[in-house]
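The data blocks that follow each hold one structure.
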Structure P
Amino acid sequence: MINEGLDTKITTLNQKLDQAQEISKNELKKQSKGVDALDLQVKRLDTKVDGLDDQVKELNSNVIRIQDDMEFIKSSLTQLLQNQNQ
């Protein structure tokens, strides 16, 4: 009689343990999918950041070119004015 009661309790506990393990397994799968989705978003953001970095580098080189052109224009105008004043 006591053994039957213990066996029933053990069986019930094993069933509850199996259910808890299945629930944990399903939750882990959900979290894993969430992490995978976040990883994909991070990779996409990295790609966008790399693209922005390239654009900034291109802008920097364009600004330097414009500054060089402005310096050339400035020196040319200065030289023209000096020649005209002589």
Structure Q
Amino acid sequence: QAVEAKEGVKIKETTQTLATITLQNFFKLYGKLGGMTGTAMTEANEFYKIYKLDVIAIPTNRPTQRKNFPDVIFQSAEEKWKAVCEEIRD
């Protein structure tokens, strides 16, 4: 329907889905798979179990500059935004 609307033709009634496939089975249709993500190591066992894929960690090019701070929890949105404004002001 989206293509019909884009092309300016009459939009037909919604059709019935005849088949579905899971992502896991869809990817199994390909002989080769590859990709990159920052979170694959935590799911390395699943990647191997489902796809027979090894996960390789690639170290960062430069040292991480991120600074970790403790979590701050507020009882209301008003308190949160007040603290945000104070942080910016400082």
Structure R
Amino acid sequence: MPCTTKGWTQKRRAKQAAQCRKNKPWDNATGPKTAVGKQVVKNNALKHGAYSEDMLNFLRLLQQQRTFIKDVQVQNQVADIMTFL
């Protein structure tokens, strides 16, 4: 994979790195601080989007369907082979 600089020169990149080290934006990071808060935030992904309960159930159903289709295809191949014998 080629390395891209997204238009940043080495000088600009070094200046930005120095600025980040000076300002330390990670020291002002927001987020849960308590164990209870961390537990609440941990479940955010399960409420919405790709990891919601409905979506996970749907994905399980699709996997069962794929397995069923593969089983039927294998059975049909065996039946086709048996007819030629």
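Given a value of 11, 19, 15, 22, 25, 8 for P(r) over Cα pairs in 10 Å bins from 0, in percent, point me to the structure among P, Q, R it was derived from. Value 11, 19, 15, 22, 25, 8 for P(r) over Cα pairs in 10 Å bins from 0, in percent corresponds to Q out of P, Q, R. For the read-out helix-only ellipticity at 222 nm (-39500 (n - 2.57) for each DSSP H run of 4 or more, over all residues; to 500), a value of -22000 was computed from one structure; give its label from P, Q, R. Computing helix-only ellipticity at 222 nm (-39500 (n - 2.57) for each DSSP H run of 4 or more, over all residues; to 500) on every structure in P, Q, R gives -22000 only for R.
Only the coordinates and a few stated rules stand behind these numbers; no lab work does. This is a predicted model, so every value here is computed, not measured.
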